[in-house]
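A.B. asks: These are the structures in question, set out in turn.
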Structure 1
Amino acid sequence: MDHIQRVKQEFTRQAGAFASSAAITDAQLTRRFGEAVGAYGDGIILDVACGPGIVTAALAERAREVVALDVTPEMLSQARQRCAKAGLRNVTFREGSATDLPFAENSFDAVVTRLSIHHFEEPRRVLDEMFRVLRPEGALVVADVVSSESIEESALQNAIETLRDPSHVRMLAPSELISVIEDAGFRIDTRSTWDKPRELDEWMGIINDPERVAPLRTVVRALAMAGATAGMGLSAAGEEVVLFHRWLLVAARKRHG
């Protein structure tokens, strides 16, 4: 199975739970996107790997047009339902891959993506594509979960993430994500980081695969009891295991000339 097929398989199964998860639909994170897009929010916006359309719908309340792109048809279906329920008529839905965006150069005033970079085998290629379709001085907003800067902690955290969801490739450390954005030709305006607390059972429940969850819970709980935080604050609180995901949001602009 190639990586795109694996992503489609995983997110077809996860679509319903993903779309309704409180951690995914977090209104505070959605507001952060609107603030980061700034004045470009009035224009034509591309939401890459739009998932269930949470950011798409929020940005469409103000934008002239939003194009929602995802490789998984079931995720696009969730996004359509969300936008239809909100009465939004300025959203176009496209099935396609982030590594080969089906749009002409200089097509968008802003490009955004959330919770996607760690699923890409070639993050730089995706950023290059975003750069290509943005107009000069156009806005880029990227928000993703990031790993520890420690090589050992990052490796352990990414191993746990991959066991949970095989479509996970690798969470970058904050310095790596910033570097790949800058190397693609963007000028970073702002960056912000915060930790989002999670309960292990809530986080694992999203993948909708009980056979995978049970052994992984045992392994992660053992790590927590042994004091291994895995770069994600693993700790045992009675029978419950808690953790956090560290987010990095970067607002940048396409350098021109």
Structure 2
Amino acid sequence: MVLKLVLEYDGADFAGWQVQRGRRRRTVQGELETALTRLPGTWGSVQGAGRTDAGAHAEGQVASVGYQGPLAPRRLRAAINAHLPDDVVVLSVEAAPEGFHARYSAVARHYRYRYLDRGVRPVLDRGRCWWVRSPLDEAAMEAAVPALLGSHDWTTLCSATVAEPDRVRRLSKATVDRRGRFLDLDLVGDGFLRGLVRGIAGALVEVGQGRRDPAWLGEIVAARDRRLAPRVAPACGLTLVEVHYPTTL
């Protein structure tokens, strides 16, 4: 049986989602795999929908794993959570169609980047947002984000470690909204390259602080030149909100 797991985690003390062989730092995948070995039955390899960065969070990370054992999906959530640390939890477990893969079956992913633009540092929200000391111009940032929509070669804003032939992705949503004390950037796309959301978030601060005009964002994307990249936003403000799959799954 193939299981679909939805997870929530605080990424502050993790070296990202993916197990890093030969390194001792904690990963979300590693903690989940360890928890599964403590349950009865046989488990396959755990596959995640998105390889979140060190320090990044998730409200709806999805994992798939093969399982043969005595526990029904409705009982597995509590059983797995009993063996997980406090900073990661399984929200749901369900049987998925044969062939389901958390990463390759996904059709879209929703990421949120959160800014806190005020003069004093956060306490209750520390580690969950990027503290920007001066107010951000929300209107200017809103004027910039439409240039992100559609398919682009993201060379300027993704990590330089991404292979050159694989730098094209399509964004279907890009919005900037004020939610209480926070300013949130929401991005939905068919896939996200390493460092891309944080690259976009860093570029938008340049616009929001008035150092660049809104048209500049589209210009640097079109240039496909990593040398034009601004400061990359810190991982603490990044959250994987949801992963979308075909309605038939």
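Taken together, the values in this text are just the output of simple stated rules run on the coordinates, not laboratory data. Please read these numbers as outputs of a predicted model, since none were measured by experiment. Cβ atoms are built from the backbone, for glycine too; each structure is taken alone.
A.B. asks: For Kirkwood radius over Cα pairs in Å, which structure out of 1, 2 has the highest calculated value?
C.D. replies: Evaluating Kirkwood radius over Cα pairs in Å on every structure, the highest lands on 2.
A.B. asks: For relative contact order in percent (Cα under 8 Å, 6 or more apart), find whichever of 1, 2 sits highest and give me its label.
C.D. replies: For this comparison of relative contact order in percent (Cα under 8 Å, 6 or more apart), the top structure is 2.
A.B. asks: For FRET efficiency 1/(1 + (r/R0)^6) of positions 104 and 224 (r between Cβ atoms, R0 = 41 Å, to 0.05), the calculated result is 0.25, so let me know which of 1, 2 that is.
C.D. replies: 1
A.B. asks: Assuming -5500 is helix-only ellipticity at 222 nm (-39500 (n - 2.57) for each DSSP H run of 4 or more, over all residues; to 500) as calculated from a single structure, say which of 1, 2 it is.
C.D. replies: 2
A.B. asks: Can I ask one more? Rank structures 1, 2 by mean count of other Cβ atoms within 10 Å over residues 40-47 and report only the one at the top, that is, the highest.
C.D. replies: 1
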